[in-house]
Each structure stands twice: as C-alpha cells, then as structure tokens.
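Next come the structures, one after another.
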Structure I
Amino acid sequence: MRRASALIAIALLAAGAIPVAAGPASAQANHDQDVPFLPTPMPAVEAMLDLAQVGPDDSLVDLGSGDGRIAIAAGRRGARALGIEIDPDLIVRARRNARDAGVAERVIFREQNLFEAPISEASVVTLYLLPDVNLRVRPRLLTELAPGSRVVSHAFDMGDWMPDAHRQVEERNVYLWIVPAIVGGEWRMTLADGGEHLLRIDQRFQRATGTLDGVAIGGPSLRGARFAFTAGGKRYRGVVSETTITPDPAADGEEGWIARRR
C-alpha cells in the first residue's frame, strides 16, 4: 500500500467517504468451507477482458483464479497475469493449462489466500467471488490499487460502489469499476493571477460534489486520477495526486493553476 494514500484513505474511511462493508468469511478465508469451483464461461471471460481493455501493457491479478482461464486469456492478449487460488489441485490444473496455451512465461499461479495477495502493482483485478467477499475485498481495491486501475467482476457487484460500466453476456452480468483517486477534503487552489480560493470536495467512491469559496461547483467528474469541475464560468480539468491537483496535460488550455491539499 502506498503510505501517503493509505493515510488519507484511512481518514476518509473513518469519515465514511469510502464506505467499508463487512461480511462473513469466504471459502478463500476458510480452508474447511466446501464451496464448489464454478468456472466463468469463456464468453464472459472475454467480455471481462474487453470491458477492462486488457492489453500487452497490463498487469492483471485474478483473485480466486480456479482453473486459470481468466489469467490465461489475459496472457493470450499479451498481458502479464497472476492467478491467486487457495485450492492446490486447481493450481496444478491452471499451471498445466497455461503451459498448454503457451503463455506460462507471463502467466503464473500462486497458492494463497486472496485477502493476503499482492495487488498494488496490478493495473487490472478480476473477480468471480461471492457477494460478501466482494465487499470484504473492496477496501483493498480502493486503497491499494493506483487510481485508474480497473476492477472487473463476473456476476456480483460491489454494493453501493456503483460500476462505471455493465454488460450482459449470455444472461451473465459483467461489471467494471475504475479506481478513483482520493479527491475528498479541502484544497487551497491558486489561480494564474495569484488569487487563492478554498476548494472543498465531498467524495463517495467516484462521485464527487463540492464548493469553491462556498459556491457549489458544477459538473464534477472523477475518473481515475482525472478530476474536472466548473467554477466561475470556467471548466477546470486536473490530475489528482496525493497532495496536489495539477492541470491535465491532455486537456487544451489547462495551465497556470494548482490546488494543494490542506
């Protein structure tokens, strides 16, 4: 976990800005619990990877990887993939399947509890778990993944963290979330003319509202690390880091202002 982001996230978690839902332990957390392996059908696998736009530049982690089909399909697209599975027999099967598919050099499998699996370097995390397990893993996704990382789930959603995209494939649901930057809080915004203003943002997942000097901002939009809003008749488009919001280099005419976290 990135330390500064973690500290900010902990404060927001305590304030309820990023809600945490608790649930009972899953089969991944309890070796003795008998839950059958239910593979994701291949059309749904491909839809998950399509929705996340998985490609050669991605590093994918599949939590509860089963026979390895999601990680292997990602490997076929050129991505590096790590499958996390607690059942040793399924690990053996997944490794064999990866060798047969010719992707074993970039797709690996690890026998591990999914709640302890490393995810911070992943650009994509895929899931086919149970509803309560999704909610238990949700805080890690929000605080350990970099803003802009993609999370894709087959069948089950993330409770009140609304998906950024949803697709149905052969009557099966596939959901996509873009991990949002932590923009909630107070910022001191300095404009090109040297004027300083107080920007207050309330955040709930990827939804944000706020004020600039007490006046409501218009059209706030948060997608990954990119945050935009309108104030005083001007549209501001910025990139959020742990301590600053700076003009988005991809947006025309964005220069000369900065917001610093208070």
Structure II
Amino acid sequence: MNIENDPLISRQKQDKIFRRRLISLLFLLTIILSIYYFWTFLIIKNYQLQNRYMLFVRRWPPTVCYHPESCIKEKNNFDQWVIHGLWPENSDNTYDSFCTKEKLDLNNLTPIKDRLKKIWPNLLARKTPESLWIHEWDKHGTCTQMHQLDYFNKTLNLYYEYNVDQSLRNANIIPNESHQYSHEQFKKALLLANSNLTMDNYVLNCKRIDSNYYIDEIWLCVSYEHPDLLLNHCTVESTCPEKFYYTGFQQ
C-alpha cells in the first residue's frame, strides 16, 4: 500500500499545515495588537501629560476648625495659611488617585520634618501629623512621578515662593468677623505680590457654615512636569460667592 496516497495521512498533513498557519496568524495578530495598544498607551499618556497640571492647595485653619471640637487643641498655633497638599489634576476636572502601592517611608522626610510640622500640620483631632503626610502621598503623591522627598520638598518651595499671608496683609486683608471681602479683593491682593501671576492661576474655595460662606482654601495651579518653575491656568471653578468671610479662630 502506498502510504503517501493514504487519505487519512494526507488529511493529517493538511490539518498539521492548517494548525501551523493558524498559530502563525495568531502570533502575527498578537504582535499587531501589542503594537497597537503600545502606541495607543503612548498617545493617551502624552495627551494626559499635555492636559494635566497640579493644584497646590493651602487651607485656612480658622475655617477648617470653625467648630473647635473637631480640631487639635494646639490649633491656635497655626494662625497662618498652611499646606493641604499638591494634587495632580486633569484639564477636564477629573483626577487620578492612589496610582501606585508605594508606601511613604517617613525616614525620607527626616531632613524637612520640622518644617513640615509647622506649615503642613494635621489639624484634625485624634490624628498624628504623619497621618496627613501619609494620606497625601498615598492619594496624590503616587500620581506625580516624583520621589517622596522631592514631592514634599517641591510643595514646601511653592509655599515659600507664593506667600499668601504676606500678600493678604500687604493689601490690608486681615481676618474680620464682621466684614466680608470680595472675590476680586482677594485675587488682586494675591496678584499684586507676584507679577507673573494672572487671575487664571488661582482658585478660591469656600465652606458654607450656618448660611454664611468662609474662605477655606486657596488653590494655585502649576505645571505638572515643573511645578516649582511654571504656572498653569486653572480649569476648576471657585466655590466662593462674590463675597465671603475671612474669619479668625472661634473663641
């Protein structure tokens, strides 16, 4: 019997050839899809970088602690604008958070820990100072592509470079229980102290307490890639009305 003419063997050969071709096709398809997804990832990443900036957030302790029982006993030691955080923001007003599982090593902050305690305090009762830094790193710092010390150092540098307390005092804007300030007054005071700023670089945020609005936070928009060098236009909206209170600590 001629084996080559055996229909069964011929069919097996055809099946084997078909399987090889199918495997080759699937392999080629896998490569094509991998290249497609890789370039799609790069395009999206580039778009995100071009449409992303940072919010340097400062908060006003007397508003945060308007109800004193919610804050630490030493709150009155922080009668100045303090740091809340440095937050990546997208131009469509969305943001990423908890981007990696990298945990904050507090030993990395040893060189700047004393300064952090003074101007980046945790005001909430029954919380340690470190718990705020850990939270800010976990939620926001992991999305900045910065090393840990660099993230906190650059935030401190922004605080010193754009001195909100001095800017407001120079414009005679001081805490007052019975007088409301306007949105325009606040922004003009901030701009006068820094000639490179525009109205679009700052966002004022207020908290509503007992039917009144109180200034709570000031957000400065800076570059995502160079937060200590370049400013950015803000896309988020202010939560303050035209006029609001700038209060001191409640007795």
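Every number here is computed from the coordinates shown, using simple stated rules; none is lab data. Every value quoted in this text rests on a predicted model; they were computed, and no experiment measured them. Cβ atoms are built from the backbone, for glycine too; each structure is taken alone.
In this comparison of I, II, the computed figure -12500 for helix-only ellipticity at 222 nm (-39500 (n - 2.57) for each DSSP H run of 4 or more, over all residues; to 500) is attributed to II. Hey, Rg and Dmax of the Cα atoms in Å derived from one of I, II reads 20.1, 65; which structure? Source structure for this number: I. When mean count of other Cβ atoms within 10 Å over residues 112-119 is computed across structures I, II, the figure 16.8 traces back to I.
Quick one: distance in nm of label points 7 Å out along Cα→Cβ at positions 184 and 208 came out at 2.5 when computed from one of I, II, so which one is it?
Working: I: 1.3; II: 2.5.
The correct label is II.
For relative contact order in percent (Cα under 8 Å, 6 or more apart), the highest value in the series I, II is held by structure II.
Here the criterion is distance in nm of label points 7 Å out along Cα→Cβ at positions 136 and 192, and among I, II the highest value is seen for I.
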